[in-house]
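FYI, it's all coordinate maths here, none of it is from the lab. What you see is a predicted model, and the numbers here were worked out from it, not measured in a lab. Cβ atoms are built from the backbone, for glycine too; each structure is taken alone.
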Structure 1
Amino acid sequence: METAGVMEKVEKGLFLPLMEAFYTIQGEGYHKGTAAYFIRVGGCDVGCHWCDVKESWNAETHPPTDIQEIVAEARKYSDTIVITGGEPLTWDMGPLTELLKAAGMKIHIETSGAYPLTGQWDWICLSPKKNKLPVGQIHSKADELKVIVYNKHDLIFAAKQAEQVSSECLLYLQPEWSVRDKVTPMIVDFVMKNPQWRVSLQTHKYLNIP
């Protein structure tokens, strides 16, 4: 297929720049410890300096892949799918989630909310970033707010973000891995003073699970 035709399909969400897809254990947030099939989509301009998947940023380095192929592979592993990135909402998630729904899948997304929400979701994990704030109505739709804490100012940011989500949204603070020893005591103290929050850990890293 010619490049122009492929790019047109990417724009429509019929092809997506697939970085990787794998079956593993969810390591973070509300669903930690449960099995899920992860679909990591390339492309992100949020630019978190501590990002542990910076290789996902440049969408051009990841092959545009037919969503029919993505779904066919996903069906071999699990009925719970996690769409992550990169920033998956860079692309139109409607066609992919429609196919996954038709296949009877439960679909989760992990997103910064930096682009408008598209697609059909059973669980939305909103992980907002200070340098590219969420847009649209995603705060009101989020099931889980997960703020990564790199320094004490992130706790202030987290509190402001929490003011925008629904009362049913679960609130998580997660230490950034490279400074976990420094910020974890700070997070623990904050959660004990503000018990509506919970601590999220990257348990997959502690367990050495991909």
Structure 2
Amino acid sequence: MASKPGERRLQILQTLAEMLEAPKGEKITTAALAARLECSEAALYRHFASKAQMFEGLIEFIESSLFGVINQIGAEEPRGLAQVEQILALLLRFAQKNRGMTRVLVGDALVNENERLQARINALHDKVEAALKQSLRVAATQGQVGAGADMAALASLLLCFVVGRWQQYAKSGFSREPLAQWPQQWPLLAMACLATAGEAEPA
């Protein structure tokens, strides 16, 4: 029995994500994708207008997965610094569980693809940074971060840490797992945030 259109679309995206997990990171063609799915390229284009649209489908999955949980963290965790910790752990955990998606997040899979895809990933990074900045502002109201601290600089620092871990994971052929040293690294990052708490205080 033929699968429903939505199910076939999902199957195509899942297969694309699986192919992106190849450690060598070779460019994926629609011909190779069709061969893996045992169908024609024309059959792929019945569900997606272009390969770029397939990648957009992956990015939409990443966005909904990450920001659904980030919004939940903001709603359920009252402590600002704990929000930051949970968001960072989420970002690392998502990459570790979704190797192919990691290559999309760091842009490796988007080289030579439609430039709007990289622009969309850049926008996703900006949204993550904004979420971290908001949690840092909450932390500042709770005295965990100095009210006079540069929240934008702190949020950028934290995002750079995450992207760096993503890059290590992708470039190492997925051997350097993002969560490997997280228990040791979070206290150091927390210290960087907490160290600014005294900056706004009078001598």
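Which of the displayed structures (1, 2) returns the greatest value of distance in nm of label points 7 Å out along Cα→Cβ at positions 37 and 141 on calculation?
Across 1, 2, distance in nm of label points 7 Å out along Cα→Cβ at positions 37 and 141 peaks for 2.
Computing helix-only ellipticity at 222 nm (-39500 (n - 2.57) for each DSSP H run of 4 or more, over all residues; to 500) gives -23000 for which of 1, 2?
Working through the options, I get structure 2.
Which of 1, 2 yields 1.01 for Cα Rg over 2.2 N^0.38 Å, as computed?
Of the options listed, only 1 reproduces it.
Can you say which of 1, 2 returns 0.5 when distance in nm of label points 7 Å out along Cα→Cβ at positions 29 and 125 is computed?
Source structure for this number: 1.
Have a look at 1, 2 and say which one yields 23 for relative contact order in percent (Cα under 8 Å, 6 or more apart), as calculated.
2
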